[in-house]
Structure 1
Amino acid sequence: MRISGLIKNDVVNGIDVCVSLWTQGCPFHCPHCHNPQTWDFNGGYIVNNLKDTIIKAISANGVNRNFSILGGEPLCPENIEMVKEILLTVKTVYPNIKTFIWTGYTLEELQRLRKNNKNLDIILSTSDFLIDGLFIQEQKDYTLWLRGSKNQNVYHLTEDKKYVKIDKNDNGEYITYE
């Protein structure tokens, strides 16, 4: 899998300090995308021993980090198998860290697609947080928590493996929507 980038100490994409991986390649090409350099499936670069690099970065210098996967599009057919492998490795070595995935697909689309896609089913059963939906310039709002436009949602995976929509209020408290 080609990647667009890897940040080992990211305080923007996720909760607390994260290791953040940007996949390379995106079929959506949202107008005004924040990461248009990630669109080309032949762009980016290859990291030898990517899983080992991520595993070492998560606990480097005695600091435990969370893990974020962004893009490009991590859940498109070209990237999904490697995303699954990386996510499973991370959760095996660090079962208690929080994992985040940003995708242009909606949760509803992913729920339909997962029925025929084992890799996607595993990812959706393993990721702690899912941020869904295409970026829409007309709904841009950079004050939103973990997303850039109002149509996007943040979901948290519960212990019974269901995604629940969440947000943060002005006091920094988590809000759960039923």
Structure 2
Amino acid sequence: MQPREYKLLFTGSMGVGKTTAIAAVSEIAPCSTDVANNDREGHAKATTTAALDYGEVFLENGDRLRLYGTPGQTRFDFMWKILGQGALGVIILVDNSRPDPLADLRDYARAFGDLLAASRAVVGIGRTESHSTPGIDDYHAAMDELGYAAPILSVDVRRRNDVLMLLDILFHQIEAAETTQAVNMELS
């Protein structure tokens, strides 16, 4: 059987840790398109992703996960559509320390709703150790309001194992969705 490649996205607001998450698990030197941050009011970090981040993970069976990180600033949202083409799943990262993290989740859930509707998404909530509210139940309620369901976990994207857990959950969702699709096609 020929090895397969899976295109997966990491998305979320600026400073949420998309670049960090990809770097934590990539088995190649990650590619990043960081530029000087001109929006210091929105976030104090020195750089921001202008186009994409990229990394790869190789699975034991020879399959490859191609990891793409979207820019976090909405002024680069045209890249979200470009990067989303052909993606099999999305990891939405949310920073619980932001002023309105539930609004952030809603914005990115709407932007990537096609993947959420196909059960090919997982949500990782960061900085919950220092900012305990909103809680995981609040995130589930926000997703329910939008009509989506996805696993939602508290994570630290600096920890390789946390990012691998997100990828593992997403990968299992993709496989389950593909199996369901294949069965439905056979029944048609």
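Computed from the coordinates by the stated procedures, all read-outs in this text should not be read as laboratory data. All values reported here derive from a predicted model rather than from experimental measurement. Cβ atoms are built from the backbone, for glycine too; each structure is taken alone.
Miscellaneous remarks
- Structure responsible for 17, with relative contact order in percent (Cα under 8 Å, 6 or more apart) calculated and labels 1, 2 on offer: 1
- Structures 1, 2, by mean count of other Cβ atoms within 10 Å over residues 104-111: label with the highest value: 2
- Of the structures 1, 2, the one that -11500 was derived from, the read-out being helix-only ellipticity at 222 nm (-39500 (n - 2.57) for each DSSP H run of 4 or more, over all residues; to 500): 2
- Origin of the derived value 1.4 (distance in nm of label points 7 Å out along Cα→Cβ at positions 24 and 168; candidates 1, 2): 2
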